[in-house]
1. Tell me which structure, out of 1, 2, gives -25500 once helix-only ellipticity at 222 nm (-39500 (n - 2.57) for each DSSP H run of 4 or more, over all residues; to 500) is calculated.
2. Given a value of 50 for percent of Cα pairs over 29 Å apart, calculated from one of 1, 2, which structure does it belong to?
3. For FRET efficiency 1/(1 + (r/R0)^6) of positions 27 and 379 (r between Cβ atoms, R0 = 35 Å, to 0.05), which of 1, 2 scores largest?
4. Where is relative contact order in percent (Cα under 8 Å, 6 or more apart) largest, in which of 1, 2?
5. Of structures 1, 2, which gives 4.9 when distance in nm of label points 7 Å out along Cα→Cβ at positions 387 and 419 is computed from the coordinates?
Structure 1
Amino acid sequence: MKELNAAPKKSWGQLLVVSSLIFGMFFGSGNLIFPVHLGQMAGSNWFLAALGFAISGSLFPLLAILAVVVTKSDGLLDLARPVGKHAAAIFLILVHLTIGPFFATPRTAATAYEMAVQPFIPKHWSTLGMLLFTGLFFAVTYLAATHQQHLLKIVGKYLNVGFLTLLAIVFIVAFLKPMGNLSQAPTATYQANATIGGLLEGYNTLDAVALLALSVTLIHAIRGLGYEGRELTKLTAKAGIISISLEVLIYFGLVLLGALSMSQLKLSANGGTALSQIVGHYFSSVGTLLLGALVTLGVLTTAIGLVSSFAQDFHKLFPKVSYRAWLRVTTILSFLVANAGLDTIITWSLPVLMLMYPLALALIGLSLTVSKRPYAGTIYKVTMAFTIIPAVLDMLNSAPAMISQFTPIHTALGIYHQYLPFASLGLGWLVPTLIGFGIGFAWGAFHDASQAASLPERDR
């Protein structure tokens, strides 16, 4: 009886540790700065905007985790394989370059530097300061990622505790003494379509895309605890729900924080500036130090997960190159890109995520609905083919003016926005994806039925 009673206690402890691992792997710089800025833009419509942000920033990542669990995939390559071997490899490379050395991973270090170091050094030392800080940041990230057996302990037990403690202090002080009321008028985008605006703003977190890739590290860590099969599935699903629920609470708190700040602050250029001003309002000279520590702890957990996942998946795709070699590639590239600066990284990431999100969401939906059907490959291929065209158009629409205003592209975008439902809102991929799914399902079912009918009666 003692052994039976001990098991649930152990399981609860491991559930909380795995929940912390999931949370720490994708809650980084974007998850802090974008909701605060969203709150400032949404004003009195903050709740509807926060709801949209929670859908794309929390529900979509949870569905990504469940997609990996349901399909029993050992990573993104397995998950996308029904689309085709080469297509899956291309998708894996695009995802990892997006959440890895081209955008998300450098953004972690660049954000930490601008909010934790730059305020304390003279402007003429900024370039050297960035170089030294990002070098140290990625050295720590590399060392943590080379010790995979300790990753669960590092991310789940230590870094998250410090991050959540600091964030809780900010919330308690800010909500006990709010900066103002919630009567501020929203900006034009959030007057009529606050929920959709919040949903698209949530794309900036890159979490739904990231979780498809980070699942590799997650599954390896859980297996290291001794879980396999159905037990692994159950633990992952429960831990995902817990971590996502916590994230939703934080998102609503950050959006509310931004909305309340508009009584005393002007609309900031970005969420990093907004958060810095809000914390500075409450904590004066100590505020910048507190904010810098909070951001650095948060983004470091994300960076560790991103570089580990990149190295694991690329080693699987190109096995002749070792895990550590790929780890060095992604950390060095991330270091170089980070030194381009946060503004440059954010500017060029928007078009890419407008391409990647529709493809990722289509893949997640397919994995959760038809992955076990005998003709799943047909549905996957047709659905993704219908998704990629509007996704490319959304990417071009979000590109810098030198690209989006090029006459042939500008003309094509005008037709796209005029005739395709929801295209003007940034969701033009939705209807084509559903049509592709329907066509693929009908085509696959008909082909499967035709094959069954052609078999001899004894083989049916």
Structure 2
Amino acid sequence: MGGNAFASGPNPLPTPRMPKDVYLLVKERCYSILRELYEVVDTPIEGPGKEDFGDLDILLFGPKPGLPQDNEAGIRQVAQALGAVRVIYIPESSSNLAIPWPSDVDQPSKTQQNAEGGEQLGPQVPTVAPHIQVDVRICDDLKRLQWQLFKHAHGDIWNILGSTIRPFGLTADEDALWLRIPEIENANRKRAKIFLTSDHEQVMDFIGLPTPGYWDGPFDTLNDLYEYAAQCRMFSVPPSAERSDTSGTSSEGSSPGQPKRKLKSNDRRRMNYRPIFRKWIEEFVPECSKQGKFRELSLTREEVTQQAMDKFAVKDEFEQRRREFLVERDRDAIWKNVIKLQVPEADLSDTKSITFRGCLLKALKKIILEGDDTYGALPENNLKDENGFFIPEAVKTFISENMDDIGYKAYGLHHEAYLLSKENKAKDTFQVVGT
């Protein structure tokens, strides 16, 4: 939340940024208390060169014997142990706790507090004592905690790495590294994702980052972080002569270093509120372009996809899900673009014409897409190719040759069903009256 979880609402609490010495003191004290409650207490490695902090992030795992096992009760206990005055519980995520600013260190000035919450307008109200936002997440297993430490280390590094690997069909979220199926991703992002791994060492090995540099501690400078991220094997920058703008990275399917207008919308939003990501886009990448650094890149999305399928043994799942989607899309296309268009529009002034067309369409859909033989007409020749996809011309031919017979049969069955329904309704009415 960046330390702003309690800044709004009817009774806001000021949570000004902490100087580094205060942050380290609060972190040490929180650790000391929470280690009495949990087996593992940890915090993601901080971003480079930070001198102040908006909040403190703490990850927990393994409640000690006799302590609550469910997440909500665990957060309540943590809040009590830390002396929190306010809690925002968020299931399956980090909950926000507001704890008092330490009484034995200098409190931030009123000017500093106003800088966090904006200038106060109108009548003056009594000053509220400053607090510190502590974001606590209780992980249900150790691997999940390790993934969270990995994903949130070094501040915004995964905004940079995420935008680098995305054009190659990879996504790293709060749970794991995923491979996206290109034919599905624009229609259904969740369905397009194939799980690869939640093991951070496997991720780093696959994207080509050295493990030691990641876990040694915070980078000394922002440029050190950029130089490390640029070691990702999927990062490249075209020379400045090939660029029409020097302020952008990639769009889907293109390599980083492209004009700013090529940025995806979520990357453009990140540039507005993530200064580290913005400097990567507007300063580091253009400078690499000028110097001709990180130019060589022979990888394509197809190659990375194949490598991921081989390394993580997901080829069968990838191909099966892809085929299922393509078959469904093919069925929809045949229905919308072939079957419905082959049947002439009804005369809107003629109720029988409208009903006839509706019966015919329903029958054609069942016959062609479902293999229903109720209407006494099934294609003599296969309407699909060797890959199982419909052949539009074959479907059109079948419809044109059988449309009238199928229509009359379907209309007749509809009329019979109508008469039967009418007869049953009359019987029910007679029974009620007779009673």
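1. Traced to structure 1.
2. 1
3. Numbers: 1: 0.60; 2: 0.00.
Structure 1 gives the largest value of FRET efficiency 1/(1 + (r/R0)^6) of positions 27 and 379 (r between Cβ atoms, R0 = 35 Å, to 0.05) among 1, 2.
4. 1
5. Values: 1: 2.4; 2: 4.9.
Derived from 2, not from the others.
Computed from the coordinates by the stated procedures, all read-outs in this text should not be read as laboratory data. Please read all numbers here as calculations on a predicted model, not as lab measurements. Cβ atoms are built from the backbone, for glycine too; each structure is taken alone.
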